[in-house]
Structures are given as structure tokens and as C-alpha cells.
Structure P
Amino acid sequence: MTRSVRVGVQLQPQHAPDYGLIRDAVLRAEDLGVDIVFNWDHFYPLTGDSDGAHFECWTMLGAWAEQTERVEIGALVTGGGYRNPDLLADMARTVDHISGGRLILGIGGGWFEKDYDEYGYEFGTAGSRLKLLGGNLARIRARLDKLNPAPTRHIPILIGGGGERKTLRLVAEYADVWHSFADLDALAHKSTVLAGHCENVGRDPHHIERSVAWPGETEAQAFVDAGVTLFTVGAGGPDYDLSTLTEAVRWRDEHYAQPLAGLA
């Protein structure tokens with residue numbers, strides 16, 4: 001498959017005591033020409049003051065669906081064990097409709113223990129969380145097929161993670177986008193592992209988009225050569241400095257000029 005090279009931004013909903021700061025950052029990101037605006041699904045800041053200001057993921061996505069006009073939106077990523085999966089599918093379908101078909105359903109196994117402890121979820125082990133994620137993905141897929149009205153499109157599923165035995169198997173079975181945290185050498189190896197899982201489940205690995213954090217202008221082309229077509233820049237509150245995002249969008253436009261479009 002041939003894909004456009006795209007740039008996203010993850011507006012981390014931490015350390016912004018006034019939600020207007022986040023709303024403004026979304027507006028600035030869309031005006032810059034970004035393709036996707038992500039948040040994340042945590043209940044507490046991951047950096048700085050661990051009890052600092054923080055807002056919830058999915059109610060925010062509903063607001064973004066109304067606020068934005070062009071960009072795709074989603075979580076990078078939803079904690080797989082934080083919500084009943086049938087309810088999550090319904091939430092995703094609803095945001096999909098509010099946005100006019102611009103939602104990406106990002107999901108992962110979860111890892112931040114404080115989220116679990118403070119909100120009363122069982123943290124378990126990495127293995128138990130991935131087992132739960134696998135069961136939940138099956139339920140999400142089934143519920144999306146039953147909802148009335150149906151989603152406006154096939155809602156793309158993004159899975160974040162790189163565990164070779166379990167996570168990449170789930171990517172092969174369910175994902176439209178795989179967000180990897182690997183460096184360039186590890187990405188090549190993990191892509192080979194993913195291809196093996198795809199063969200086992202009867203899936204073409206080229207149907208899964210590769211996504212990574214923005215590595216900077218000097219390294220970006222090497223990642224594209226390795227198959228990556230989605231780069232995401234992170235920005236945190238309260239200032240939401242988008243200077244690095246501006247660099248990434250400029251690089252995209254200089255090397256891969258294209259009409260802005262959603263995920264095929």
C-alpha cells in the first residue's frame with residue numbers, strides 16, 4: 001500500500017489548570033496543518049508534579065470533535081483496562097459521528113500503576129493486562145458491528161506497544177496503525193516479527209501503518225525508508241510549545257507535499 005507521510009501531535013492533558021489552554025493548542029495545531037491531534041489516557045501527570053492539573057481523555061475527545069474541522073483525533077493511547085470495552089466501542093462510535101468520521105481508536109495494555117491504584121482498577125501484571133486487552137479488542141470489534149447507527153466508517157484502530165509475543169500478535173489481528181517506541185534498528189526487527197504474526201492470522205502486514213514519535217529532521221527519512229508514515233510530536237502544558245511540531249510539518253511539506261487527508 002502507498003500512504004502519505006503524516007504528522008500528528010500529542011497534546012498531553014497535564015499541567016494545564018485552565019482547559020482553555022488545551023483548546024487553544026488544538027486550534028493552533030490544526031491551523032499549522034497537522035494531520036492528527038492526539039491526547040493520552042491517563043488520570044495523573046506523567047512528568048513534573050504527579051498530583052498536578054490533569055483532564056480526562058474521552059470527554060475531551062468529544063469536545064475536540066466539535067471544535068475541529070479537518071484533523072483526525074484520538075488517544076495515544078487509551079488504557080485498555082480503564083473502561084468496559086462495549087461502552088468504549090459505543091463512546092468511539094459516538095465521537096466518530098460527532099467528528100464526521102475523524103476518530104482513530106488508539107488503545108494499549110496500560111502501564112502507569114498510579115492510574116490503576118487511585119481509580120480502583122486491578123493493576124495485575126503486564127501479561128494479565130495484555131490478556132485483558134486481547135479480550136477487549138474482540139468485544140470492541142463485535143460491539144462496533146452491532147451499534148445503531150453504525151460508525152460512519154471503519155474506525156481505524158491504533159495499537160501502541162512492541163512486545164513481540166503478545167502485543168504484536170494483537171497488532172496483526174486488530175490494528176490499522178501500529179505505534180512503536182523502538183529505535184530504528186529495533187523497528188526493523190519488530191517489523192519482521194509482526195510480518196510473521198500477520199502470516200499466522202492471514203493478514204497482509206502492509207495493511208498496517210507504522211507510527212513513531214518524531215525523531216527529528218535528520219533521522220526522519222531513515223524511518224520513512226523503514227516503512228514509517230506517521231510521526232507524532234509531543235507537547236505538554238501549560239504552554240504547549242508547538243515549535244517542534246512546526247519543524248515536523250515543514251519537513252513533511254518540503255519532502256512529501258500532499259493534500260491533507262484522513263486515514264484510508
Structure Q
Amino acid sequence: MMLWAPPGLGEVRPGDDLAVLIGDLLAADADRTGDALAEGDVVVVTSKIVSKAEGRVVRAADREQAITDETVRVVATRERPDGLPPLRIVENRLGLVMAAAGVDASNTPDGTVLLLPEDPDATARSVRAALRARYGLDRLGVVVTDTAGRPWREGVTDIAIGAAGLMVLDDLRGGTDSHGRPISVTVTAVADEIAAASELVRGKATGRAVAVVRGVGRFVLGGDDGAGPGARRLARTGPDDLFREGSAEAYARGLADGRG
């Protein structure tokens with residue numbers, strides 16, 4: 001497995017053609033290194049440059065309202081000291097449960113914050129189609145990533161919020177383990193694993209917003225209709241979500257139900 005993140009993308013601005021920018025970046029990298037995009041590769045793109053190209057930029061003073069606007073369900077809130085706005089864990093309109101609905105103040109000009117892309121799966125499909133045509137490839141994957149925390153774990157990692165040309169999940173149920181016992185629960189989040197691995201070569205503050213992952217071709221789909229289910233398939237919502245509320249919210253609801 002090989003991963004690399006080409007330098008030289010530059011600042012992305014509203015209205016930029018992201019597929020052209022990424023294609024040019026990869027072409028320049030191939031000229032420098034001799035390693036062109038190949039069948040079975042996965043191109044990983046940060047959501048920040050997608051959001052910038054889409055013009056998903058708002059004033060920092062409007063951040064709290066932007067979080068409210070992007071929220072479809074509040075999961076948990078926690079008050080913070082020194083007059084800071086409360087921390088909000090919410091489900092946003094993409095089905096992602098994240099702090100602040102994914103509204104981000106990093107790697108964006110002073111005085112602004114970024115909203116997540118409108119439809120990262122659609123962006124992944126568009127970029128994939130353009131790169132397949134430009135490079136004459138059949139089997140190519142594209143993943144759009146964002147940084148998120150995880151319950152019960154310190155630190156953050158990149159996850160897939162958009163995907164095309166990729167089996168985002170590898171369902172191992174029905175097989176057997178190395179001792180011959182049946183596998184009944186394991187479904188591997190392939191797209192998230194690729195997203196997290198790519199962050200190791202992109203970094204947080206290096207200006208490298210695109211990476212190429214090679215060696216996972218068994219999960220990469222081909223054909224014009226091979227976009228796959230998209231990263232939306234990774235969101236666990238509804239009755240499968242065992243932690244739909246924070247403790248304070250669950251207590252308040254239970255108290256209200258008891259009084260009713």
C-alpha cells in the first residue's frame with residue numbers, strides 16, 4: 001500500500017473547477033515523480049477545498065447561527081465557561097453526528113468559517129467522472145474527507161463524508177475467521193480507513209489537501225455506473241443508533257414523559 005500527497009495546490013476560491021484543479025495537480029506530480037494516476041487508485045480530497053470551491057464560507061460572527069441552520073437534530077449540549085457558546089453535538093443535514101455540525105474555523109481566512117459541502121457524494125462522483133475521462137481510467141475511487149471526533153476516544157481522525165467508485169463497507173459476515181469460527185458482526189468501514197490513512201500524509205497544516213492511495217484496488221469499482229453507494233451509507237441513524245441523546249437530554253425527556 002502506498003500513499004502520497006502532492007504539494008502545490010494553492011488556495012481554492014469560490015467558483016473554481018475542483019476537478020480541473022485536482023487533475024492539474026496530479027498531472028504536475030506525475031511530471032515531477034513519474035508516478036501517474038493508475039487503475040485502482042483512490043483520490044482523497046479534503047472537504048475544506050470542496051467547501052471553498054462551492055462558496056460555503058460564512059462570517060465567523062455568524063458561526064452559531066450557521067450551526068443552527070445546519071442542524072436537523074440536537075444530540076447533546078454542554079455549557080462552557082467564560083461566556084463561550086455551548087458545545088453542541090448535533091446531527092447535520094448530511095446525516096453526520098458531529099460537534100458544531102461540522103462548521104469549521106481552521107484553514108480558512110481570518111474572520112470566516114466553512115460549512116460542509118452541499119452534497120459530498122455528488123462531488124465525489126463529479127470529480128471521479130472528470131478524472132476517469134482525463135486519465136483514461138476505468139477503476140478509480142474518490143473520497144471526500146472531514147475531521148471528526150469519536151465517542152469514547154481521545155483525538156480526532158479523518159472520516160469519509162463523500163465517496164464514489166468505492167465499496168465503502170466490506171461486509172465480512174457469513175465468512176469464517178482464522179480458526180474456522182463464523183463471522184457474524186464484522187463490517188469494515190473501508191472508506192473511513194482510507195480517509196484516516198490519507199491524513200497521515202496530508203497533515204493538518206501542510207497545504208496538501210489531496211492524496212492518492214494505492215494498493216486497495218480490491219475495493220475500487222469500475223464503469224460509468226460504478227459510483228457505488230456513497231459515504232452516506234456509513235451514517236448510522238434511526239433505530240440502529242443506540243446513543244441518540246446525551247445524558248442530560250435523555251434525563252429531561254424521561255422526566256417530561258413521566259410527568260405526562
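Read-outs: derived from the displayed coordinates by stated rules, not from any lab. It should be emphasised that the depicted structure is a prediction, and the values quoted were computed from it without experimental measurement. Cβ atoms are built from the backbone, for glycine too; each structure is taken alone.
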- Rank structures P, Q by FRET efficiency 1/(1 + (r/R0)^6) of positions 81 and 193 (r between Cβ atoms, R0 = 41 Å, to 0.05) and report only the one at the top, that is, the highest. P
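Comparing mean count of other Cβ atoms within 10 Å over residues 17-24 across P, Q, which is largest?
Q
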- Query: Out of P, Q, which one gives 17.5 for mean projected area of the Cα convex hull in nm² as computed from the coordinates?
  - Reply: Q
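For FRET efficiency 1/(1 + (r/R0)^6) of positions 73 and 241 (r between Cβ atoms, R0 = 25 Å, to 0.05), which of P, Q scores largest?
Of structures P, Q, the maximum of FRET efficiency 1/(1 + (r/R0)^6) of positions 73 and 241 (r between Cβ atoms, R0 = 25 Å, to 0.05) occurs in Q.
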- Computing helix-only ellipticity at 222 nm (-39500 (n - 2.57) for each DSSP H run of 4 or more, over all residues; to 500) for each of P, Q, the value -9000 comes from structure Q
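If mean count of other Cβ atoms within 10 Å over residues 25-32 comes out at 15.5 when worked out from the coordinates, which of P, Q was used?
On the way: P: 18.4; Q: 15.5.
Derived from Q, not from the others.
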